[in-house]
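Peer 1: Okay, got some structures for you below.
Each reported figure results from applying straightforward, stated rules to the coordinates on display, with no laboratory input. In this text, all values refer to a predicted model and were calculated from it rather than measured experimentally.
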Structure I
Amino acid sequence: MSEALVASHTPGADTPAPGGSGARQFWRRLRAQRAALVAAAVVALLVLVALAAPLLTALEGQDPTTYHPSLIDSARGGVPVGSLGGLGADHWLGVEPQTGRDLFARLVYGARVSLGVALGATAIQVTLGVLFGVASALGSRLVDQLLSRITDIIVALPLMIMALALLAIVPSSFPRPVLVTLVIGLIAWGNIAKIARAQTLTLKGLDHVAAARLSGWGTWRIARRELLPGLAAPVITYAALLVPINISVEAALSFLGVGVKPPTPSWGQMLTAADVWYQAAPQYLLLPAGALFVTVVALTVLGDGVRTALDPRAASRLRVGTGGRRADRAAKEAAA
């Protein structure tokens, strides 16, 4: 097969894929979006905090599981002693009501659990979705119908109800963060499988794929060498938007009491314990809620930036305000 023919019809010609000049174009387009850059910096900071949680808590001199009963006023129902929930040099964000556990330590370790569950579940969803989608598009008619029906069933399953049912029946001895990751990942891969199947069916009709088939390449070699690069853009875009969704799902499951169990901290589990303390100790509720809000917004904005950078023809949903009007005025003044 002619290398020139393959190069001239590569899927990355119009939509940049990782590697080579496509990666450089992607980074250049992403850098042009200030909102996406700010969101990426916030996400990078959150990941750094999660990875450095042991170091940060060591600097503070605390850990997420030690009780401090002396810092709790039992006569007032377990409210932390002191102002601002016991905030001080030894406890940078104060302590939990009733237990006296350090809030900063639980918050940074909770970032590990929440982000780890979301990223792990997204990896499972992408892997299963791409495998099912590509296999369905490249298989026989019977295989396509069978895998498509399985995908339809997965898409139709109510995620929260199925997750609640599965998490309730699994023994508590099973590591809860791993279980939540598996449940979310194994239930919610249907949409990405549909995206992968549709994109693969489109790519199958391109000249470079036909040339590879005529050259005697096998099905999976064609999929690996010719189709997967063309799937990179839609899959990466959808995966970037799945991460904040999975963070919200993990928080909801933990809030409902079937997700991560104490003493392992997660932001959703912290919200569960804080729902009755919003007046007596508001920081106990506001800190995990604020962390969840900032994380989900940053990941959503970053996902939109990735979508726009991978498909520069699409208008970004973030381009609102005065920027467009200034460009229009400049064009009119130049024409006048």
Structure II
Amino acid sequence: MRSLSLLLLSASCALILSIAYAHPPQGEWKKKLTWKEDWVQVWKTVKKEAWETKWKKVSVPIWKEVQVPVWKEEQVPDWKIVKKPKIEEREVPAWKDVKVAEWKKVTKPIWVPTKVAVWKEIKVPVWKEIQVPFWKDIQVPVWKEVQVADWKQMFEPQWVKMGIPGEKFLGKDHEGWEYTSHDLWRKKLVWKPVWKKVWRTEKKQEWRTEKKEEWRTEKVQEWKTEKVQEWKQDKKLEWKDEWVQVWKNSKKQIWIKEKRETWVEEKVQIWRTEKKQVWATEKKQAWKDEWQSKQVPVWKEVKVQEWKKVWKPVWEKVWVPISHHGHGWD
């Protein structure tokens, strides 16, 4: 045991001396390309739902005052030449009956002034209710078709291997030998249930703004013809008893004045109806263009930040030993 310890001690001392007096290993420093893991920040384009304002041109009814020509009747003075009868007196001889006075009862017509009722047409203003259209924004439900994922059980055909136990006769050859088989296998078609993802169409209710035409009541002034009762002066023919004196005839030549009718021209003023054009203000319905805004959904591309794993090339400095096999030593 002691000899073994001395042997090991001498071997270790020889190894230490050989290492101390040995030559250092020869080599050189070289660059080695390696790949190093690193994380870099990148930007990814994604679609984000946003709202965009769109303008739509619509026509709305308005009332516009316009000047329209109308004809108005008015009375204008004028002069007219008329012929009037003129009585000229002259004396002519005639036989005159001398009358004896006597009284006689006679019935004479007389005109009695009276008032009679007449109907006169006049224009009176009235207010008439009319229906005027206007546009009103309302919300109406609409149905939108959307795709919804669903699982549906379906059956797919599949061939399975099925064994037939026992001996089976297969036939004979040309020499009469019989061919038989044992435990044959055959294919059997079965239907295997599988679940598949399908898309079905469903209706989703949404609301959208529409314009609905409604009617409101407005009052406009019109003129209507009415009859009013008036009283005018008139003459009424009546009969009245009266005593008059009459004379008996007795012829006597006398000179009497005779009236002769002649015609003379005379200028008189009259009133003539003329139509004069004037301008009246009326309301006329017109259409005015207006712009209405509406929010519609759009897809907008935005940049989002994320981290990506990359491999970068790195040059490392390594010591490469030089081998000297040609000289007979390592």
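Peer 1: Which structure, out of I, II, was helix-only ellipticity at 222 nm (-39500 (n - 2.57) for each DSSP H run of 4 or more, over all residues; to 500) derived from, given a value of -22000?
Peer 2: Of the structures listed, the value fits I.
Peer 1: For which of I, II does Cα Rg over 2.2 N^0.38 Å, calculated from the coordinates, equal 3.43?
Peer 2: Computed on structure II.
Peer 1: I, II: which one has log10 I(q)/I(0) by the Debye sum over Cα atoms at q = 0.25 Å⁻¹, for residues 59-114 alone, as calculated, at -1.13?
Peer 2: II
Peer 1: Match the computed value 27.1 of Kirkwood radius over Cα pairs in Å, for residues 107-170 alone to one of the structures I, II, and report its label.
Peer 2: Answer for the origin of the read-out: II.
Peer 1: Work out the source of 46 here, i.e. which of I, II gives that when relative contact order in percent (Cα under 8 Å, 6 or more apart) is computed.
Peer 2: Matching structure: II.
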